[in-house]
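*Asks:* Listed next: structures, encoded as structure tokens.
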Structure I
Amino acid sequence: MLRSILMSRPFRIIWLIALLMTPLVLWVLPADQFDHGAGLLTCPSVRFFDLECFGCGMTRAVMHMHHGEWLDALYFNYGIVIIYPVLIIAWLWLLRRVLRQLSILATPS
């Protein structure tokens, strides 16, 4: 039953809309939206062990990179130089997959 829902055309259209809206929403939000941590939970590694993990600052780095503020992104987390291109590639792959499933993009023969 769940598989039939996930494979249905209406679900795929909703998924396509969500994929297209995500970067737009991130561009509308200010680059420093997550810089001050107001209302956000602290990372569990910082809260329990007082240690920053490799992912600490990644959300802030992604937001700044998305707005073209590369130096600010590097300040928050150097791993952004690897993660951001991977996120873009994954987003493009998912978008291409949904477009092919909806027969909007032709499949290679």
Structure II
Amino acid sequence: MAEGRRHHVELGGRIYSLRSPESDETIQAIANLVRDKMSQIEEATGTVDSLKLGILTALNLADDFLKIQKEYDAARAAWATEQRELVALIQHHLQSDSNSDTPA
């Protein structure tokens, strides 16, 4: 069983008990996110079957996560490229400055 405090969340009219080291605020924020996504899917599909709704919610949240992860990875790669370019530019300027300081 997971370490941490016991928390209770309501999803789909049912109360779930879980253990987590996270704060009550964090657990409730997660539950709100899941609850909102479940409501969106229920409205979009008309699905009332709780198992199907849960699976569709999990798939949608996983899709959201993967999209965000892809954006993060792209941003991180762009940042790394910019960082390398800046380092090269600084090194070039430092070399130029040291070459212009040498007496003729």
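Just so it is clear, none of the values below were taken in a lab; they were calculated from the coordinates. Everything quoted here is computed from the prediction, not taken from an experiment. Cβ atoms are built from the backbone, for glycine too; each structure is taken alone.
*Asks:* Upon calculation of mean count of other Cβ atoms within 10 Å over residues 14-21 from the atomic coordinates, which of the structures I, II produces 13.4? Please report the intermediate quantities before stating the final value.
*Replies:* On the way: I: 13.4; II: 10.8.
The correct label is I.
*Asks:* Please compute FRET efficiency 1/(1 + (r/R0)^6) of positions 62 and 86 (r between Cβ atoms, R0 = 41 Å, to 0.05) for structures I, II and give me the label with the greatest value.
*Replies:* Working: I: 1.00; II: 0.70.
Largest one: structure I.
*Asks:* If you rank structures I, II by FRET efficiency 1/(1 + (r/R0)^6) of positions 46 and 78 (r between Cβ atoms, R0 = 30 Å, to 0.05), which sits at the top with the largest value? Before the final figure, lay out each step's value.
*Replies:* Numbers: I: 0.95; II: 0.15.
The maximum falls on structure I.
*Asks:* Among the shown structures I, II, from which was the value 33, 17, 14 of semi-axes √(5λ) of the Cα gyration tensor in Å calculated? Spell out each step's value before the answer.
*Replies:* Values: I: 33, 17, 14; II: 53, 19, 9.
So the calculation was done on I.
*Asks:* Given a value of -19500 for helix-only ellipticity at 222 nm (-39500 (n - 2.57) for each DSSP H run of 4 or more, over all residues; to 500), point me to the structure among I, II it was derived from. Walk me through the intermediate numbers first.
*Replies:* Values: I: -19500; II: -26000.
Matching structure: I.
*Asks:* Then there is this: Quick check for you: by relative contact order in percent (Cα under 8 Å, 6 or more apart), which of I, II is greatest? Don't skip to the end; give the middle numbers.
*Replies:* Details: I: 26; II: 15.
That would be structure I.
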